[in-house]
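K.L.:
Listed next: structures, encoded as structure tokens.
Read-outs throughout are calculated quantities, based only on the coordinates presented, and are distinct from any laboratory measurement. Computed from a prediction, not measured in an experiment: that's the story for all the values here. Cβ atoms are built from the backbone, for glycine too; each structure is taken alone.
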Structure I
Amino acid sequence: MGDINIDSLDKKHDYILMHDILKSHDVERLDLPPTRITPTSRTSIDCVCTNLPQEELDVHVINTEISDHTGQLCTLKLNSTKLQAPSTMERRHMNNRNLYKLKTCLDQQDWTEVYSSLEVNDAYNRFLQILTDVMNEACPMVKSRTMLKPSKLMLNDPTTIHLKGMLVKAQDQYNATGSEEHKRNASAIKKEYDLRLRLLRQQATKNAVAEADNKTKALWRVINSER
């Protein structure tokens, strides 16, 4: 649910009120260790709420180093059956030759029935019928075998791991002392860590496009993933 500024470590009136409201909907807030730690405070103001039995959940608080709040990783212990991917699929064969044939066939069609229709629905239905017939002729449905793509290995970057370790130590040091010098040191390491992550992301994108057979498609896949 995120940061709601109701501390579960200090169970005051707002905590009890929230507990009662959630309970009326058969929902329970799980008590977590501190999720926001500063040199002057330790509070658990981020929450995980559920209507499932606690034994079906596995919840951990993790230090993401994204902000002064920790992350909450919640895993559901569900018995799921892995679906078998179909071995064949139907699709239209849209190669250059078929697309040229499609263009030629469309150019040869008589669209009089579409133009002369008095009703919009009639015009659309006639247009759709012509287009479907042409598509079936020029770009017929074909069956093809599906190939499972091998999963890419996500290799850990030693420099990134080292920087994150330094960042955790620097942040812990600042939280323990509250020193401005330690704060500046943690901020400097955080900046270096962020720049390293940005560089790795840029390199991964560049490599994905360079290694792709269809570079335009790969580039659009990257763009769409950023939306």
Structure II
Amino acid sequence: MGKRNKRCDILITGFGPFPRVPVNPTAVLAERVGGSRRLARLGIRAEHHVFRTRYAILGKALPTRLHAARPRAVLMLGVAARARHVRVETRAVNKANRTAPDASGKTRRGAALAKGAPLVRRSPAPLARLKVAMAGTGMPVRRSIDAGRYLCNASYFTALGQLQEKRPSVPVVFIHVPMPSAWASSPTPRPKRRNSIADAPAKARRPTLAAMARALETAAVVLARESARRRMS
């Protein structure tokens, strides 16, 4: 383990299981990207952390981890189980779903995440460059303005608030990933149409875990380099 006084260049976070998602791919992806040999070869010091999918992390575990790691960039990951492409979230909103329970069975009491905080917090990361770089690995990627109302949005909103207040130059972004192809189930598969040329099987094809890890490694490189550029300017 490195010296405690060394700051990490990038912190990659994921989540554990939650209702209807007994195995969360972001836990595996965060570990893979955080331990990436590619990042190490490039001299990028990466750390990863997998949070419990509980609202309680917003008040303690998440802020504590950000403070302890003192990351120069942050890549947050969450799963969008129904999605079939990667989504780069451009913003988080000060709203919560009061009916969706977390992994401990608890729900949010209020509709707002933080009283007195702005309605919207936007990512300071180079989003267009991130999207292009990830797409360059062959990954289907879209920009999104809706991170949902669950813990993905809540953790993003919390991290943006903490970092923008204390270290506004730190690029932080939240990326939603779909369930990997080998993990997703298709209870009612569609019959193939022999004569269809536009029914794009690729639309229904989910990316593999390995492909997503490669794309997220690329995103981590972009964020780390952007952080270095900002520090030098």
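K.L.:
Quick one: Cα extents along the principal axes in Å, for residues 72-143 alone came out at 42, 28, 21 when computed from one of I, II, so which one is it?
P.N.:
II
K.L.:
Tell me which structure, out of I, II, gives -0.29, -0.55 once log10 I(q)/I(0) by the Debye sum over Cα atoms at q = 0.08, 0.11 Å⁻¹ is calculated.
P.N.:
On the way: I: -0.65, -0.90; II: -0.29, -0.55.
This value belongs to structure II.
K.L.:
If you work out relative contact order in percent (Cα under 8 Å, 6 or more apart) for I, II, which one comes out largest?
P.N.:
Going through I, II one by one, relative contact order in percent (Cα under 8 Å, 6 or more apart) peaks for structure II.
K.L.:
Tell me which structure, out of I, II, gives -16000 once helix-only ellipticity at 222 nm (-39500 (n - 2.57) for each DSSP H run of 4 or more, over all residues; to 500) is calculated. Numbers along the way, then the final one.
P.N.:
Numbers: I: -16000; II: -10000.
Value -16000 for helix-only ellipticity at 222 nm (-39500 (n - 2.57) for each DSSP H run of 4 or more, over all residues; to 500) corresponds to I out of I, II.
K.L.:
Out of I, II, which structure matches 1.00 when FRET efficiency 1/(1 + (r/R0)^6) of positions 8 and 216 (r between Cβ atoms, R0 = 41 Å, to 0.05) is calculated?
P.N.:
Numbers: I: 0.20; II: 1.00.
Of the structures listed, the value fits II.
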